[in-house]
Structure I
Amino acid sequence: MSELIFDTVSVRYGGRRGLAAVDGVSLTVPAGKVVGLVGESGSGKSTLARAAVGLSPISAGRVLLGGVDVRKLPRRRPLQMVFQDPYSSLNPRMTIGESITEAIPRGVLPGRSARKEEVARLLELVNLDPDRADHLPGQMSGGQRQRVALARALAGRPEALIADEITSALDVSVQGAVLNLVRSVQRQLDLSMLFISHNLAVIRYLSDIVAVMYLGRIVEAGPAEQVLADPQHPYTRDLLDAAPSAHKSLFDLEPSATADAEPPDPHYPPAGCRYHPRCPVGPLVRSDREICLRADPAEDAASRRHAAACHFSESEGHEPAISRGASA
């Protein structure tokens with residue numbers, strides 16, 4: 001296991017004036033722990049994951065695994081990713097056994113019989129019959145394919161694993177089994193894991209640490225129990241309020257007019273706090289909070305609880321920690 005660190009990572013498309021899909025993100029996945037990354041679609045979660053494994057270009061910053069920049073690691077890097085759609089991530093013309101064998105680093109298991117035994121071991125690890133090794137992906141269900149994708153990622157001998165919305169394409173009846181498997185494998189192998197989801201129930205079940213992403217930035221992060229029980233950022237609170245629970249159905253949800261507004265254009269993010277056009281306790285509701293329009297709360301987020309990127313994170317009546325530009 002190794003620590004995975006995102007050090008002020010930015011991913012920009014279209015040059016300096018293009019889209020900043022990820023903007024100066026700093027996040028640490030401690031060795032042997034699970035960090036749950038949550039946020040709405042388009043917030044930059046998957047782009048951050050793809051940057052870590054070399055599928056999206058890093059415009060600024062760096063990603064470190066065990067203290068080494070991942071761009072300097074060998075092609076078979078000890079950082080693997082499981083994608084959202086298991087069918088598109090597996091070659092439909094290769095058998096399950098061939099796909100898993102292909103991911104085993106060269107020289108680790110010389111000999112055909114040794115690799116075959118390893119494939120059988122990995123299939124058993126993800127609760128699949130080793131006889132499935134001769135099957136094609138099209139002959140398996142979605143849940144079984146996702147188990148194969150996990151086995152293939154584990155074949156690469158990873159020190160850290162990134163799972164990107166791996167249950168969102170599965171039937172509800174299958175999601176629980178896959179999540180139990182992921183938690184069991186992570187604990188058994190003591191893996192460092194970045195688990196990406198928009199489902200707060202999933203994040204709560206798996207994660208030691210929760211990070212909340214909005215419009216390309218981390219707006220709150222901390223121990224899972226603390227963040228989910230006492231969120232400091234209005235966006236985190238809105239996500240929790242919008243999630244159905246045992247005591248609240250979809251028909252009971254009544255989001256505020258600001259939270260229900262369309263997200264800003266990521267090509268032209270708002271000045272000041274990026275969430276202020278949708279914030280239910282921001283300047284559109286409170287005229288005395290004009291600081292949100294001009295001062296970026298991310299600049300001194302480290303001084304606040306959960307590193308919340310909000311001037312008024314502690315309470316609605318809390319005065320901002322910064323006062324740049326405030327009138328006397």
Structure II
Amino acid sequence: MTVTKPDKADAASLEAIARNGSILRRIAVRIPTYLSDIRENPAWLPMFVLARTMPARRLHWRGAKPVRAKKVQDTMFAGVNRQDVVDALQSDGLFSGLVLPKFIHEEIAAFVRCTPCFGNFDRRLEFMPTEHEQAEARFGVPLLSGHYFERILACKAALAIQNDPLLTDIAAHYLGGQAKLITTRVWWSFPTGQASDADKNLASLGKYHFDLDDWRMLKFFFYLLPVDEGTGPHVYVRGSHKRRALKHQLTLLVGHPAEEVLDVYGEQSPVTLTGEAGLGFVEDPFGFHMGTVPAHTPRLMMEVGFGVSPPSRRRFHGEPVIR
């Protein structure tokens with residue numbers, strides 16, 4: 001029997017079919033979440049469609065209300081100048097230099113170690129984070145993440161970060177006077193050799209993407225345990241919040257391969273953020289970013305996000321709709 005190898009055109013066609021199938025699966029997984037967002041707030045749909053385009057975003061930014069400068073008191077972030085942060089955000093989309101007091105990040109880490117989390121955003125997959133391997137065996141699925149959702153609000157140290165006046169002040173001076181708190185979440189990212197691409201996409205790991213939860217957003221992130229190259233560090237592409245290739249505006253997908261992104265912004269544009277427990281940074285999440293998959297040590301992270309639209313009750317803690 002003679003076996004004929006496919007020519008280059010056939011190979012390209014097969015690759016395109018596989019890629020399109022992957023795209024459709026990624027969209028299908030998110031459809032229940034999108035429908036929930038539309039039911040809760042019909043204004044979400046035009047935002048989701050138009051906010052990915054630069055002309056619509058620039059037009060919306062013109063509606064930012066000015067904020068009167070005032071001295072911030074009682075912040076836990078001593079020595080941080082708000083204007084330095086805002087200037088860095090406007091130029092690079094990123095500022096790294098916020099440091100949590102030791103007792104704050106230690107209190108949160110202690111709280112979550114003794115509190116059950118939900119694997120892969122699914123409330124049916126509840127387990128203790130110290131029993132990750134046993135939970136994977138019990139549920140029979142790879143557990144790439146463990147989220148706390150509203151449970152984190154029982155931790156006083158987490159609430160102190162959420163309500164810190166410096167974060168609110170930075171958000172108002174970057175986003176405008178309409179800035180309001182729209183997300184607070186804490187989660188684990190676990191090393192696992194069994195996760196599929198679909199699992200990684202759901203957890204926003206391993207692929208550059210941008211966020212479209214609001215017209216204008218700002219996210220503060222804090223490492224609650226040390227993060228090195230093997231702990232799944234966060235990566236941000238500097239300057240990608242200010243410009244966008246046309247093909248990345250005219251698509252329903254927010255995630256794109258690294259080579260596509262770096263072809264536009266340059267090989268030197270990504271910043272990999274590693275550091276000790278307590279390291280904090282803030283970014284404009286419309287810029288391309290990703291969490292990398294931990295290789296050997298779980299990553300424990302907190303996010304406090306600000307936007308300009310009414311917060312979603314479900315998305316406040318980062319919870320999608322799982323079917």
Structure III
Amino acid sequence: MHATRLFATGDIRTVDVPVPTPGPGEVLVRVLAAGICGTDRHLFKGEFPCAPPVTLGHEFSGEVVALGEGVTLPLGTRIACDPNIACGTCEACLRGRVNLCARNVAIGIHRDGGFADYAVIPAHRALPVGDLDPRIAAFAEPLACTLHGIDLGAPRPGERVLVIGGGVIGLLAVQLARNAGAEVTLLTRDRGKRDLARQVGATHTAATEAEARATLGPGADLVVECAGVVQTVEMAPRLTRAGGRVVVLGVLPKGEQVSIEPFDLLFREISLLHSFINPFTQSRAIQLLCDGRVDVAPLISRVIRLADAPAAIVNPALPGEVKVLVIPD
């Protein structure tokens with residue numbers, strides 16, 4: 001079979017490898033669709049810890065085609081992979097904070113993932129999706145991560161929410177905040193993404209900080225930072241009203257630092273929160289996709305083959321691009 005593997009920082013290739021065999025408690029999944037994530041680019045550049053050589057791909061859907069010992073999941077079940085495998089015994093896990101597990105193993109980062117014809121994953125990380133289109137089901141993981149961030153920010157009906165960043169996480173955050181009854185503004189320089197944001201539910205859009213400030217007046221009750229760059233993280237508190245909240249969902253490279261004025265956060269009592277992966281949210285994400293309450297079809301920018309996956313990861317996203325899906329051959 002073919003697999004797109006990271007061999008070392010700066011070395012990613014699609015190669016021929018044997019079809020894996022599921023062990024006890026595992027399933028073999030025929031991958032039907034896998035999304036390229038910004039984290040995959042961080043992994044390629046060595047900006048996010050991983051365990052090469054490893055097949056990348058942590059956002060994927062597929063069909064169960066073989067079972068390891070002790071697994072009762074029916075053959076043919078369509079699933080979405082929940083990629084994070086918590087140990088269940090560390091201090092964080094025992095507090096229910098499984099996303100902070102000291103020994104978390106992430107599929108597609110620490111063990112082989114979904115940029116392949118087939119993938120072996122623990123059966124308990126294979127969540128059934130019914131007859132959901134596999135391309136839609138591949139969004140379950142990024143939607144689950146966005147859900148966790150929105151849970152932390154807790155937008156309420158009638159509040160003003162500002163989403164910074166027009167990538168897939170930002171456009172998912174727009175929809176979740178609207179579903180919560182908030183008035184939502186998306187801030188991004190990309191005109192096409194501003195148009196797309198209005199299509200999926202944004203009340204307002206802005207191209208610059210000044211435009212956002214003109215729309216928000218005293219500021220947003222909740223700012224959700226989804227761009228993952230220094231400038232937008234520093235901008236977020238400035239666009240938050242007194243007593244408001246900031247949730248950082250964007251991933252900055254390891255070691256990157258930002259400048260924040262603690263006195264300003266203190267004097268205006270701004271809550272600055274960070275959101276990491278998807279604790280107990282992926283089943284909810286799947287249900288939202290099945291119910292059609294979050295529309296991800298407009299976010300699919302292009303579909304590529306495994307052979308083209310390395311170039312899509314190595315090179316910057318194309319102008320206006322939101323989500324690239326890899327469909328195995």
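No lab work stands behind these numbers, since they all come straight from the coordinates. Keep in mind the model is a prediction, meaning the values are calculated, not measured. Cβ atoms are built from the backbone, for glycine too; each structure is taken alone.
Comparing I, II, III, where is distance in nm of label points 7 Å out along Cα→Cβ at positions 171 and 211 highest? Please report the intermediate quantities before stating the final value.
Working: I: 3.5; II: 1.0; III: 1.7.
Across I, II, III, distance in nm of label points 7 Å out along Cα→Cβ at positions 171 and 211 peaks for I.
If distance in nm of label points 7 Å out along Cα→Cβ at positions 187 and 299 is computed to be 2.1, which of I, II, III is the source?
III
Computing mean projected area of the Cα convex hull in nm² for each of I, II, III, which one ends up highest? Provide the component values of the computation, followed by the final result.
Working: I: 18.2; II: 19.0; III: 16.1.
Greatest value across I, II, III: structure II.
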